[in-house]
Structure I
Amino acid sequence: MNKSRLEALSDGVFAIVMTILIFSIKVPAFTQSETNEQLLSALLDLGPVFLSYFVSFMVLAMFWLSHHFIYSVFTKNIDRVLALLNILFLSFVAVVPFSAQLLGTYPGMPIAGVVYGVNLAIISIITLIIINYAEYSDEIDTSHIEDSTLRRATIRVYMTLTCSTIGVATALVHDDISLVFFMLPILFTASPRSFRFLEYVTRGIGIGRNKKGSN
């Protein structure tokens, strides 16, 4: 199968989804003559929606980076199964604008945080399935990838999955705290020192070892 067509489709979906995020934020509308104070108050009320937008935009950027690694660096070729897994991955990426708007519109409701966190967790799980399938499949060539490179990419996905799962659990107790966990993968990715620490503590548990390549 043609890998470039799959990458083009995926890039197009990510571009559309990341753009839709801002379209979900509506300019405040007034039925009567508004004042500066009313407009300022309405904009402040949109604070949770904008926070959800920025968090979701960065989360999608991280998923795009993981996707770029898988199809541009990790795999030299693709097969039908990998293409179908990618379609499944994109279907849940496309749900993010909905779950992000739900989180921003109803910031105090636990179910909003649960839906958002489950959305991110499912995307992370599918990403791990894609990595593992490519790693073990006899049809996909990943022999060129170094173990350290694969480990770093896998840790990033596990980090998002772990934080999303914790975020879902904490959303049932305190929704504001859950948002912090949804943001943690972004902060770790932006901080090389924190990421090196994660890589060090996971070195002994076999994350990201290319077992097919080592046989």
Structure II
Amino acid sequence: MSDPEIVIMGAPGAGKGTQSDHIAEEFDVDHVSTGDAFRANKDMDISDLGLEYDTPAGFMDAGELVPDEVVNEILRAALEDADGYVLDGYPRNLAQVEYLDSVADPDVVLYLEVDEDVLTERLTGRRVCSECGATYHVDFDPPEEEGVCDVCGGDLYQREDDQPDTVKERIRVYRDETAPVVDHYDDTGLLVRVDGEGTPDEVWADLRAAIEDALEG
């Protein structure tokens, strides 16, 4: 099937970004990440929506939650430019599901299932270079010298988002937000649950098989 449309879901730390890159390369589709789409479209004119700010950057700079109307506009712009896609980070609630259904027609929705303790270990062990942004993990992908970036020699630090208490809250919020979305796609028959606790290669093999099955069905 040409231009497959794929959605990938999973809690923070489930490995969506890594696996989305594999999917994009294997199936020749665009990796549409909401984070990247926000950054690419932060100056989009949204004045016609009648909101507090005229661009997405207004909400982002103020540290406010970006409303669904703005998220939807950014998503629409990203999908319009895509020849097939793997969508990472959307939809997060049923209102976003409804909007996605109005502008796209996913072939399959992949859900990476990972235990909360595993997610916490993955996220709290992450370290980021303060200079170049390279990412490491204290257990799974440590730098050659502790606390020092292999790429540029910069200092490594733990992001506030990766502190244990913050991680637990991020996971809780994600579960609460997306449980109805998972149930919805389960009911429609589009959802495929994939064990996300194996090695990246093992998870990728299962994801690839699931996508191929969905596209052939």
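Of structures I, II, the largest value of FRET efficiency 1/(1 + (r/R0)^6) of positions 89 and 153 (r between Cβ atoms, R0 = 35 Å, to 0.05) belongs to I.
Work out the source of 23 here, i.e. which of I, II gives that when relative contact order in percent (Cα under 8 Å, 6 or more apart) is computed.
I
Among I, II, considering only mean count of other Cβ atoms within 10 Å over residues 9-16, which has the greatest calculated value? Going through I, II one by one, mean count of other Cβ atoms within 10 Å over residues 9-16 peaks for structure II.
With mean projected area of the Cα convex hull in nm² derived from the coordinates and found to be 12.7, which of I, II does the value describe?
Details: I: 13.7; II: 12.7.
Structure of origin is II.
Each of structures I, II was scored by distance in nm of label points 7 Å out along Cα→Cβ at positions 25 and 57; the highest score is held by II.
As an exercise: helix-only ellipticity at 222 nm (-39500 (n - 2.57) for each DSSP H run of 4 or more, over all residues; to 500), calculated from one structure in I, II, equals -24500. Which structure is it? Answer by label: I.
Computed from the coordinates by the stated procedures, all read-outs in this text should not be read as laboratory data. Everything numeric in this text was worked out from a predicted model, so none of it was measured. Cβ atoms are built from the backbone, for glycine too; each structure is taken alone.
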